[in-house]
Structure I
Amino acid sequence: MQDIERRIQELREKIRYHNYRYYVLNDPEISDAEYDRLFRQLVELEQAHPELITPDSPTQRVGAEPKEAFAQVTHRQPMLSLENAFGPQELIDFDARLKRYLNRTTPIEYTAEPKIDGLAVELVYENGRLTVASTRGDGYVGEDVTPNIKTILAVPLTLMEPKQGPPVPELLEVRGEVYMEVEAFGELNHERIKKNLPPFANPRNAAAGSVRQLDPRVTAKRPLNIFCYGVGEVRGASFETQMEMMLTLQQWGLRVNRQYIKLCKTIEEAVSYCEELERIRETFPYEIDGAVIKVNRLDLQHRLGEKSRSPRWAIAYKFKPTQETTKLLRIDVQVGRTGVLTPVAHLEPVEIGGVIVKRATLHNEDEIQKKDIREGDTVLVQRAGDVIPEVVMPIVSKRTGNEKKFVMPKTCPICGAEVIRKPGEVASRCPNPNCPAQVKEALKHFVSKAAMNIEGLGDKLITQLIEKGLVTEPADLYELTKEDLLTLDKVAEKSATNLLQAIEKSKKTTLAKFIYALGIRHVGEHIAGVLASHFGSIEALKNASEEEFMAIEEIGPEIAQSIVSYFQDEENRRQLKRLLDSGIEPEAPAKLAESPIADKTFVLTGTLASMTRSQAKEIIEKFGGRVSSSVSSATDYLVVGESPGSKLAKAREKGVSILSEEEFLKLIGGGEHE
């Protein structure tokens, strides 16, 4: 039996090694037939001795049964998005900003690599074994797609211990991009069409759809690949530069785009790299939509830190998007929830980047006049990734003389109110807060998942509620009766009961969600969370001054002015009172005056005994504190669990207060977190 165990282990190690040579280094040492013989031997031995099968065996790529839904995974460190640069000058400006921030005149060294157009994922390795794989999600919480990611042969189930170089760490969070090569994508779509299945729009959608299959056996049949581009939390290893990190990931068996990663001594070298990459982009076997430029030295990355949704030390250089010409049939005007009138171009359908485009944004009246876009024009339309297609310019040479100039209507196309345009603003607005279009869009926003999360209240029902005069503002939802709902089309006794229960359930919500639901201009989910944490109550928020808002790090003058204007409006204050009187109880962080950690910044490291990282984060935010992913001079406390990482040494170096888990619980009031 020992001989069999030894042979199984030997075969697994050989197969992992040859996977590494083939998928990571692109330099195989044996033929496909020889590889197949090794794999077949392992399969036969494991079938004869199923008790010796382990989860990380190369044979266990597909084994899980289909799921009903994906579990959620909270990223230990946020998977932030990148700021974009759309030309060489914006890269030069980026470099200048960093030098000012660092008070530096000497050149900054960068790494540059292709920006793969795929699906961002995170792979978590504990003691060298893949334990969890998740999608990026909203950057903070993703979906658990572990069984699906395991089907990708380029993803090692067990990391390799290099003969030379750093050993595999205790914990390694790897960020990567799952993609599908263009040729494989074409073959997949050809097969789908033969089976009367709808084709995928483009390789990115095909990759995303494949990873998000509930049945990993379907994913296994899809030709997916991966490139790793960075890390989240690491325990048991450290790096000095981005380039060193990438080379080490490759030593551990992870696939990085080594062929095209370039070390650039100056931003000018990075610009040249981006221009050359764009020139040869069509020669790549996979789709790239730009390049990613990162500061090479990790100590400089830490000093530069993060903004609200993106790191300061990295930027995405976006290539010119795909463009096509088509006919602009007519221009309609849509009214949004804030009353803004937006012109929309209706086009003859045209395929751009694998997607059929029928509509495109025209932004505003000034933009149309500036570009001299007319109804009936042949126009150049561009689409970049998931960005809404836009009309770039008219093809003047193709005009016939029958084209018609656009004029913004003087009255709202929905309610007939006289349109206003304030001095200095490009937006024309419908000033009528009772305009059905505004009411509908405001209600859709209010009930959305990220806001009050009223399940079952979709677009069609909202339209009926407005048309029947049952709802004119969000507070009306909380006065609906079963009799009201039964007057709506396709609403029966059970669905009416379920909807009323969902409306009642929504009254128990968080302060952050409630603030977001109000629909204040420029206040998205993240800023709503910042406001909830800082002010602690809707009353304090309502009465705050512009100066108080401006004192918050992430809030600038435009957001501050928008919030103050919202709460100064008598109609908004009336609607807010109605909402609160209806029984909505936004759960807020502890009152700042009573909280010992109000406005304090925490960093967590190591494994906590009594709670998960996400639970600790919730507790800190509940008591008015903030959680950061990295130690800096702005950090107030480092909470240390078992097996802390490099953050502990950094905290000591910077003189940050270090708390054990017991001291942390004592600080917030013992067992109150339960």
Structure II
Amino acid sequence: MSDQMVFDDLLHEEREFPPLAAFAEKAALRDESLHRAGAADPVKFWEEQARELEWFAPWKQVLEWNPPHAKWFTGARINISHNCLDRHLKTWRRNKAAIIWEGENYEFRTLTYQQLHVEVCKFANAMKALGVTKGTRVALYMPMIPEAAVAMLACARIGAIHSIVFGGFSPESLSDRINDAQAELLITADGGWRRGNIVALKNEADKALETCPSIKNVIIVKRGHADTFHLKVKEGRDHWYHRIMDGASSDCPAEQLDAEDPLYILYTSGTTGKPKGIVHTTGGYSVGTYVTSKYVFDIRDEDVYWCTADVGWVTGHSYIVYGPLQCGATILMYEGAPNHPENDRFWEIIARHRVSIFYTAPTAIRAFMKWGDHLPAKHDLSSLRLLGSVGEPINPEAWMWYHEHIGRGNCPIVDTWWQTETGAIMITTLPGVNTTKPGYAGIAFPGIQATILDEQGKEVTQGSGLLAITHPWPSMLRTIWGDDERYVNTYFSKWDKSVYFPGDGAKRDDKGNFMILGRVDDVLNVSGHRIGTMEVESALVDHPLVVEAAVVGRKHDLKGQAIVAFVTLKSGAMMNREVIAELKQHVVTKIGAIARPEDIILAADLPKTRSGKIMRRLLRDIAEGRALGDTTTLADPSVVEMVREQYEEKYGD
């Protein structure tokens, strides 16, 4: 058995979609000029793009690269809050909607750029009055309400380092992250809505704070649920948001920060060990999120842009708040679930607010497929002009469903690959320039140097291997908070210290488009063949009865590993021996006999993180008969128990 981390090339996709003429005619970018500039000299490319932002002081050097540590725009001074707000106030955009917010319970609010600027300045001054200064760590544990964006921008304005913890995480997870960052202030809310229920955020936070000695103050946004939970306010420590805002001044000039001053810490769960505090800095991150927002989403002043992520994830940081607001966009924020009160809530929102750019996750798209084509068909989605996908590889059939039923054949799809660690989009298509291909993320964004290497670090020109980034980029992580050794070992030790290893397998087609094959940790090794989970899952989802699939490997005496598939069928479909045999044969027909699943298990749902990624690690635990690993990051922990029961019912003693 070979120890080379090379994937068998199984899934073949021939469908292609050139740029739509009507879209390309008005696109911000209509030719390959940006790609050529980025390839010729990436450092010069990023320098030219950076000039579009406002800097308080110029840089002395664009890039200092001492592998694996980079500094971008050294000596320069900038503030991302200033670039999100103040620079727009000099133009007609001051009266343009910056945030349109819809609560799950059908509350609505709109903040113009001028109004958002006032709120941010007042809150920045309120934090200052509590002793928050440049470098102070501030934890956020909030629902999806405008005050979350206000708090982020206010921290950035005064140089405080924010660390957002998703509002669905447990008190233990919150406590771990607060303690690792040594945060002094926690910003939370009395509660928030989710699937018709009120989540008692402050009460959950209080449990965490029992073991968080670094917290000096807590600010509570009144969402309107304090009486419901018998909320406790600790005298001297806890402060109501609306009260501290009352007397705060709206005059707060943006702090002139060094380009390398930390902007935020965002913790990734990882598969083992304690969460990693990814550190992003101010200047390079500003440039990376601005440029990618401008060109990937082709943002125009008339657009209503909706990214469905939560601000607790990096997608929410980069592509709800910082990137689009630097572009002067109108962003939509929605508080609740996609299926409350009915499964067509997203389509209702798009029609109501005339959303033109829609950016969501493959997991959500597959859920929409499961709920039925008739739901989007009920709504006027004609305002849409661009669709995006983020989070994990999108199966070709889910891509096609998205294209046909949501875009109705009239919208380019940008399938974006990037990570918490990269800060901004790395591989994608540019909608007015590049041909798109279902299942393929596209080519490297201009200024990004991506390739595929083998275990020895040699470039793979044909077939598949390991995705690698061979040149630094402005929005890259700078370290892991408090653990630089882990930073080096995790990301820059696979080959030499100048090459970033993101942990994904990939392959390229003859035009250079990358298909992301999944995490290397999830690779299946069947009879010496390295098989990417994405390809087998895509073959299953290609079957008309299947809406979602996850495959894992189980120990096998002869093959090394056997493929076990967990599948979710469309509403009304039944699993029986005939269907199982049909699905196995479908995989064989689609990609070959080597990928035939040994077992296919019906799963009403699959265990997913709160950011929508399938937790294959837990499915491997089930298939191997092991005790389940950590389930605290699951959106619904009961799902994995249900899947285990279904598996044991079929294979138990």
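A short reminder: the numbers here are calculations on the coordinates, not readings from a lab. Small disclaimer: the values here were computed from a predicted structure and weren't measured. Cβ atoms are built from the backbone, for glycine too; each structure is taken alone.
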Review point. One of I, II was used to compute helix-only ellipticity at 222 nm (-39500 (n - 2.57) for each DSSP H run of 4 or more, over all residues; to 500), and the answer was -10000. Which one was it?
Key: I
**Study point:** distance in nm of label points 7 Å out along Cα→Cβ at positions 34 and 578 - structure with the largest value, from I, II
**Key:** I
Review point. Here distance in nm of label points 7 Å out along Cα→Cβ at positions 114 and 130 was calculated and came to 2.9; which of the structures I, II was it taken from?
Key: II
Exercise for review: Determine which structure produced the value 1.11 for Cα Rg over 2.2 N^0.38 Å, for residues 362-585 alone, calculated from the coordinates; the candidates are I, II.
Suggested key: II
Check your understanding: Comparing distance in nm of label points 7 Å out along Cα→Cβ at positions 122 and 234 across structures I, II, which is largest?
Key -> II
Point to revise | Structure from which 44, 34, 28 was derived, semi-axes √(5λ) of the Cα gyration tensor in Å, options I, II | key: I
**Study point:** Test item: distance in nm of label points 7 Å out along Cα→Cβ at positions 194 and 402 calculated as 4.5, pick one of I, II
**Key:** I
Check your understanding: The value 2.4 for distance in nm of label points 7 Å out along Cα→Cβ at positions 338 and 570 was derived from one model only; which of I, II is it?
Key -> I
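Looking just at distance in nm of label points 7 Å out along Cα→Cβ at positions 474 and 554, which of the labels I, II belongs to the structure with the highest value? Let's see the in-between values first.
Details: I: 1.9; II: 5.0.
Comparing I, II, the top value of distance in nm of label points 7 Å out along Cα→Cβ at positions 474 and 554 belongs to II.
Among the shown structures I, II, from which was the value 12.9 of mean count of other Cβ atoms within 10 Å over residues 50-57 calculated?
I
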Practice item. Using the calculated result 15 for relative contact order in percent (Cα under 8 Å, 6 or more apart), pick out the matching structure from I, II. Key: II
